1. Work out which structure the value 1.02 belongs to, where Rg/Rh (Cα atoms, Kirkwood Rh), for residues 87-134 alone was derived from one of P, Q.
2. With relative contact order in percent (Cα under 8 Å, 6 or more apart) coming out at 6, pick the structure among P, Q it was computed from.
3. In terms of mean count of other Cβ atoms within 10 Å over residues 79-86, which of structures P, Q is highest?
4. Match the computed value -7000 of helix-only ellipticity at 222 nm (-39500 (n - 2.57) for each DSSP H run of 4 or more, over all residues; to 500) to one of the structures P, Q, and report its label.
5. Who wins on mean count of other Cβ atoms within 10 Å over residues 23-30 among P, Q, i.e. which is largest?
6. Given a computed value of 1.7 for distance in nm of label points 7 Å out along Cα→Cβ at positions 119 and 143, which structure among P, Q does it belong to?
7. For which of P, Q does P(r) over Cα pairs in 10 Å bins from 0, in percent, for residues 39-126 alone, calculated from the coordinates, equal 16, 43, 26, 12, 2?
8. Looking just at distance in nm of label points 7 Å out along Cα→Cβ at positions 103 and 215, which of the labels P, Q belongs to the structure with the highest value?
Structure P
Amino acid sequence: MKYYPIELHAHTCHSDGDFSIHQLIQAAKEEPYQVLTVTDHNTFAPYEQWRKEKLEQNQQDDFDGNLLVVPGIEWTTFYGHMLVIGANQVIDWRQAQKRSLDPQLRQIKAAQGIVGIAHPFSIGSPICTGCHWDFHIEDYSLVDFIEVWNRTTPDENYRSQLAYEWWTSLLLQGERISCSGGRDWHRMEAPSENTAISYIGLETFTLTEVYQSLRQGNFYISLGPVMELSFQQAHQNYYMGDNLLPESGI
């Protein structure tokens with residue numbers, strides 16, 4: 001198991017970013033990232049453009065150089081934003097109802113999507129329509145992670161603290177939800193000294209393994225230190241997101 005730096009939240013000019021898809025990929029290569037998730041608002045267009053160009057060059061892999069590129073969107077509605085990663089279709093956001101998001105979450109899951117609630121305590125309407133999380137969810141097993149740290153200097157942002165407190169309150173209620181950090185990358189900017197990086201644990205450096213680890217919760221956020229965390233039980237290794245049987249000992 002090796003942990004790789006991953007960006008889970010990034011935009012291009014296909015929505016509200018300044019980057020072209022190629023500029024975003026190049027910027028990620030110049031940073032510490034080895035995995036980049038492209039998450040424009042309600043569209044797979046930049047990833048599809050990149051994929052089409054690769055196929056025209058008879059390239060079937062998921063890499064741009066040494067960078068693994070992951071398809072996603074920021075599912076953008078009037079009542080909240082979600083990172084949806086790896087889905088095989090875009091579920092219509094216009095059908096989402098504030099009183100219950102569960103029907104759309106089930107549709108996203110049926111499309112193999114991985115779900116992360118984005119910046120839940122950002123300023124909402126009318127400053128940023130839908131940026132604040134206002135949806136009601138009955139079944140939190142439909143949510144894979146919550147973006148508790150958003151943008152640069154997240155540890156200095158009280159909205160990130162509110163998101164962290166919400167996430168931990170759900171854990172205390174028995175929910176199994178991971179947490180993420182997202183740069184919410186829109187344009188070239190000098191990273192602060194405490195830019196948070198997410199690290200994802202992969203047995204093999206593949207797109208399939210990225211999906212598996214995101215679903216499992218085998219990733220963490222850091223402001224600098226990098227670690228590899230595992231437990232051994234009955235001569236078997238376990239990683240973040242795995243289940244251990246307490247009666248067997250560690």
Structure Q
Amino acid sequence: MSSYSQEVKEYYDTGELRSIKKYSNDKLNGLVKVFFKNGKLQSQSNYVDGKLEGESKEYYRNTGNLKSIGNYKNGTEEGAVKAFYENGQLLGVMNFSNGKGNGKIKNYHENGELQFTSNIIDDLTNGLVLEYYSNGNLKMSFYAIKGKRSGTYTEYFENGNKYQLGNFSNDIKNGKWEEYNKNGNLVKSCNYLNDLLHGELIYYHENGSPKIISNYKQNVLEGVENIYDYEGNSLKTNIYNNGVLIKSRSISE
């Protein structure tokens with residue numbers, strides 16, 4: 001059986017070199033280089049019998065700095081993959097086994113502060129997920145099971161104060177949820193059932209007294225809604241039936 005090897009060069013329509021590829025018996029074998037129009041190297045990878053094998057790199061167009069580096073085994077990603085900002089700062093690290101993400105993931109802000117950390121099993125997030133602001137303060141925390149949020153979910157403002165607190169089950173909102181302003185004051189509390197507003201919803205004044213108290217049934221206003229002023233005095237009462245306002249009474253009436 002005869003065999004042959006050849007090097008193939010491809011060009012952009014404007015004449016610049018686009019890629020250099022090596023073939024053996026019509027399959028990619030050896031180093032493959034791809035170039036930007038400006039002549040800088042865009043990527044380089046190694047192939048064996050048409051499949052990616054060994055180290056693979058990508059580069060930034062303008063600076064030529066390394067963008068990412070990873071490894072392949074028999075066409076699938078294997079081992080650590082690292083990504084970088086254009087200034088060379090590490091962006092993130094992720095590990096692969098048999099072509100699927102497995103293990104700890106860490107991403108970083110451009111200033112070097114940790115941005116995100118989690119654990120994955122077969123490409124799905126599992127366990128505690130933490131996200132941070134560039135100043136180092138916690139932005140978000142929750143647990144995931146097979147890629148779906150489960151249990152307590154908390155978000156924070158950049159100043160460190162709490163923004164949202166609630167619960168997920170199988171990536172669906174369920175139970176009580178609370179929302180706060182940047183000063184740490186509660187501004188809203190409500191209940192969810194299968195991702196739909198269900199039960200009492202309360203908006204609060206800055207002093208903590210209720211502003212609006214209403215009720216929902218599967219995301220639709222139902223029953224009595226009361227509206228109050230800053231001092232807690234009743235201003236208005238509305239009555240809803242299946243989302244339709246059927247009666248409204250102001251305190252002056």
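1. Comparing all candidates, it corresponds to Q.
2. Q
3. Answer by largest value of mean count of other Cβ atoms within 10 Å over residues 79-86: P.
4. P
5. Going through P, Q one by one, mean count of other Cβ atoms within 10 Å over residues 23-30 is largest in P.
6. Working through the options, I get structure P.
7. Label of the source structure: P.
8. Q
Values quoted throughout were computed directly from the atomic coordinates according to the rules given, and no laboratory measurement underlies them. It should be emphasised that the depicted structure is a prediction, and the values quoted were computed from it without experimental measurement. Cβ atoms are built from the backbone, for glycine too; each structure is taken alone.
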